[in-house]
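Chemist: Quick heads-up: structures coming right below.
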Structure I
Amino acid sequence: MSKQVGFVEPLLDSDQFSYGDADRTQRATDWGTDDADAVAPDVVVWPESTADVAATVTAANEHGVPVTPYAAGTSLEGNAVPVERGITLDLSRMDAVLDVRPDDLQVDVQPGIFGDDLNDAVAEHGLLLPSLPSSGAISTIGGMIANDASGMKTVKYGEVADWVLELEAVLPTGEVITTGSKATKTSAGYNLKDLLVGSEGTLGVVTRATIKLAGRPEEVRGGRAIFGSLEAAADAVTDAVQSGVDVAKIELIDAFSAEVSNAFLDTELPDAPMVFVEFHADHGVENEVAFCRSIFEAHDVQRFEVSDTDDEMRALWEARRELAEAFEPYDRTLSPLTPGDITVPISNYTDIINYAKELGEKHDVPVACFGHAGDGNVHYFVMVDPEDPDSVADGETISAQLVERAIELGGTATGEHGIGMGKRDYLAREYNDATVDAMRAIKRALDPNGVLNPGKIFPEEESPQ
């Protein structure tokens, strides 16, 4: 036991904290953190109420001990892993549905609930949270809010943040605040709700969220379009979005990604660039399908297949959801770097896709491109030989140049994975010094002792000479 964190014991029941190596080690990494860089916390704490969170954070602030919020550990940039030991605040036990109000199209939940479990809880009322990321079965609402998450349906339904009405949160100094409103809109005071969204647990720990819901669509159609070239597929997506096709999902899959999927997911995708689509409507969905078809035909689509069969659509989207897991086993000599996550304005979408492929060819490194094309988001895997320093260096160069190019095109270094530790240096490239300084000032004002999730988001400050 570390004497530094022993102050948690009188605050909690004995089963709410652990100094065990297994518990601590498990929370030292997330999906994007290398074990070699892992820093285990001194103690893992499982709060079961807002009062537990407030008591733990208050005491930690008084003792100057870092607190790192954690839930499912599915982040990719080290957002929820400690850099200075201290306390990992595991919110997974706070996973209750507190209240469903179907007449208001709202639900109150705790932060540790998985996205799919939230949707299961409101399904009997014909409702859902439509903006869940594809990882909704394994990621929590609190994590989605902290990382400003989004997913396949963003093109129609926006980000998870667009469906958050009200938040209860514990500040770094231990005070409990409520931000936003259960009303559809409010202009009362500073918009602290949106300040907490995307702050990656550096400004507060969300303990309750009021989420807006939508009715489940009456008509759903899904399918795929096959194109002769990746550029034609990307152009078709851009044209469809700019023309106003009411599509719920529109995902780009390059030929390399299709090959990987076929090899390890037992799919039977053609080895060609593809666009996966899904349409939602309460009536007239076939009109949108026809509209999309006409757009795609203008870009020499080779085949456009759409179905209303649940099994066929389920198989289609299961292949897309599991695609990221197929790259690691694809080639024994190659391993993907941390998944890329850049977003550009839709008019520059084809440009960034072409640039990714050009970089891969220049360095003779396989680069897979796929993702939420409708909102300009590109997920990419740069495949390198981890035993070859030159290969790794080339891969890191490609990743860096892709992020830099996305920013040059008016885009962002991270569309949905957050900054965490992995992209801190890019914050200062995406925003000018005054903007980053304003962000730092907010952090210092709310967290004067720097205890809540330190070492995230901001570039390291240079030591004064």
Structure II
Amino acid sequence: MTRDCSFLEDLSLAADQVSFATGPRESRAADWGAERYGRRVTPDAVVWPESTADVAAVLEAATDRGVPVTPYAAGTGLEGNAVPARRGISLDLTRMDNVRDYRPDDFQIDVGPGIIGSAVDEYVASDGLFFPPLPSSGDVATVGGMLATDASGMRTVKYGEVSDWTRRLEVVLADGTVIETGTRAAKSSSGYNLTDLFVGSEGTLGVITEATLELAGRPEQIRGGRAVFGSLDDATAAVSDAIRSGVDVATIELIDELSARMANAYLDAALPASPMVFLEFHANHGVDAEIDLCELIFEDHGVERFEIADEAAMTELWTARTELAPATSAYDPDREMIHPGDVTVPISAYADLVRFAKDLEADHDLLIPCFGHAGDGNLHYTVLVDHDDPEELALGEDLYRRVVRRAIDLDGTATGEHGIGAGKQAYLELEHGDAVDVMRAIKLALDPTDTLNPGKLFPETRAGGRIEGRRR
């Protein structure tokens, strides 16, 4: 349904901050995932706020008129998180990309939501600092988007998620009220932890307009390489054993044989056609001891090669890893990916989950590449199918869902880092049960008119329904 957004012209916004033109609206009709999987919804208007006051004015006016508002930034989401499901206003926060304050003595920086993640690292690099939880997409994704989905990445096993490094937020609620959550202090036991409530809420509870991020000193020793295994079961068992043995590793990534072949084809690389584990170790001293311990554990699981690489070789390895998504898409011209899986399980269940996915691949003769942040139990997978073959497409969808359900059965989660968005709503209640009623109550309390990013998270909104409180 088209929404009347003409009231935007009456707000104190510059002419170039509002657009009703087709081009800007169409460019915000999808994010990466929605574009790939055909979920496009064109907003009625695009607004580029340049301050917290701009955001507050838009939200207050939109709520008064029943017009939905969907926060948008780089559009790098994979579950339709920033797609305006109910049309209305796409609130593009990319102009709010400045550093508000920088306090290196406190290891803190205050930034707007539109700043690119890697720009934070660049800003603080001269002081020997960095933002540890930066995800793999940090050179294209914004801080606001990372906060919206509580992003994480390859270094999560050592450094944790974005939420672990977020001290304080400035947030605009649906009615235009501006609040601050958290504190710049190192710890607090004062009141509810509202910061963690807004981080990961995908813009459904409020719009983040400023964040205080914690920084860390860059490690003096960074070394890495790869381990090659004869079987995938050996590789996953080695990862699980290393983590449970307390090896201090910054990155430990699984690459199955199929993913290695895909990377070779896409990048003209020369990876072994074998299951592998990519590794990186960070320390200020004693890094060799951690590497030796890891190699010793891997030897117990039949590692065929354990190689520590020089800087150039490490760059090649991480390029192969970060390019796996496009490599997967390009591998078979007759088959396309279904959905980008990002399930996560406790580390003791990781080998079980990976074996389950690969058994489905073997049993049904479809390609299911498996790779991911193995150290924190995160598996990225997809199913490649012929989208013009209804039976094969239906089978692929079923296999994708079976892996998600298996992860939840193993006390894991349907999404480790991509969020629920529109793509994984079917699993919210399966994973959280009656706790979803509490989530609904929070949404109703903070946004009773369902102004903020409607159509996301809750299963009933998938078909255009509204959040109505407890559902029995």
Structure III
Amino acid sequence: MTQLSESSSEQTDVEALIEKKVAGRSGKTYQQVVREDGDEIPDFLRPSWTDLGDEDIPAERYTSKEFLQLEVEHVWRKAWQMACREEEIPEPGDHVVYEIVNDSFIVTRTPGGQIKAFQNACLHRGRRLRTVDGRVPELRCPFHGWTWDLDGGIKKLPCGDWDFKHVDQERFALPEVKVGTWGGFVFINMDPDCEPLEEFLAPIPDHFKHTRYEERYKSVHVAQVVSANWKVALEAFIEAYHLPATHPQTAPSIQDYMSQVDLFGKNVNRVLSARGVSSSTLGELEEEDIYESYLEARTFYEERLGTNSRDVPREILEGLPEGMTARQRIVNTIREELAPRLGLDLRDTPAYQLMDAVQYFVFPNFFPWDSGMTNIYYRFRPNGNDPDSCILEIFYLTPVPEGQPRPEPAKVHWLERDGDWLDAPELGSLGAIVNQDRINMPEIQRGLKALPRTKPGITLASYQESRIRHFHARLMDYINDRV
């Protein structure tokens, strides 16, 4: 798998490979757009891609209960997965209950300040010790009162001195799984022999050095059970090819077919879509039309401010000076007007980090975005043992204003199954965009069950949907124990 290019000749080879693969498309590439910004382009923003072929993906991977069980044993019990944010468990006894299919864990802060993740099942009769997040002085089973301390050691065993003489209490600690942290996120891994988190995430830690995720707080958390396989939902967010058809309102002000797709190592991939430029499907739009499309949708500002766009004074946003592009106008507004409202100094932050959809994916289910202001991140999980449903979660990370205390992290807002995302006003008009995706997902799931009668798999684009191929290649590495 292609890593970041280590020399100019290797970079030239990658770009030539891409150009050959996408010969015939029209419009500015992402690299052309960012060069016109006048900012220095960091090396990690340059193309990194390899051809993964054109084979179909078997439809049964999305519908088979047997395949879901393979994923449980070989993926979810072997791969690193994001469980929560550190700020959600700041004090001893604070904990988050993280569940994946049939496995349940208590992710908690110990009295010594460590973060540990314990199996969420009483070692007596198996009752879950915790069913909700919160803060407790100890981990007590409500069934019979067996109790463990926050370091996992057994603290109280009723009748233990005479009716449980066969139990070695010194060895009856709660089973732990591995824990790692990066950028304020807490990851867990059930495999005791797994690779270090830093290696698994590469090159994420290097690419996000400037973002300082650990200095942000979870300002929004919305979740929903969707009637589609977790991979169907995930793959609806992993490519820009669907934008013109599914989100036509975005076409005047964001790249779609001209987005840059990058593949890094085994576990990470990325899409870069420039904002403030129009879709190549619309031809050449006037800059005034591109800019007005921003003011009409206002999604851009809501995503970055983490607020309703009505809170942004209209006079700040109006007007496109003669000779200025829409992209330049928006960048100037962010730097000079909007960033100070968040207590941020973004005068030296490059335009791409203020403007663009810079979306990374970390196998198996974590999507962190890179932005100088409010970030989005996604997470997708199976919904229990059901291959036909999943849990979709959308979060915002907002910078903590300098000199101010860290706000409390947002509690999860659960929407009705397959319900309206406009019922989550905290997302701003991003909710309307997610609605468009949400409508597709159950219909994809139903279609995938009918598809094998005439065609055994789904057919993907060679370049624009290569992130899906990259994801499935890693998925099958785990399934076949080639990790």
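Chemist: Distance in nm of label points 7 Å out along Cα→Cβ at positions 361 and 401 computed as 1.3: which structure among I, II, III?
Modeler: I
Chemist: Quick check on the output: 0.05 is FRET efficiency 1/(1 + (r/R0)^6) of positions 137 and 265 (r between Cβ atoms, R0 = 25 Å, to 0.05), derived from one of I, II, III. Which one produced it?
Modeler: III
Where a number appears in this text, it was derived from the coordinates with a stated rule and is not lab data. A quick note: this is a predicted structure, and the numbers were derived from the prediction, not measured. Cβ atoms are built from the backbone, for glycine too; each structure is taken alone.
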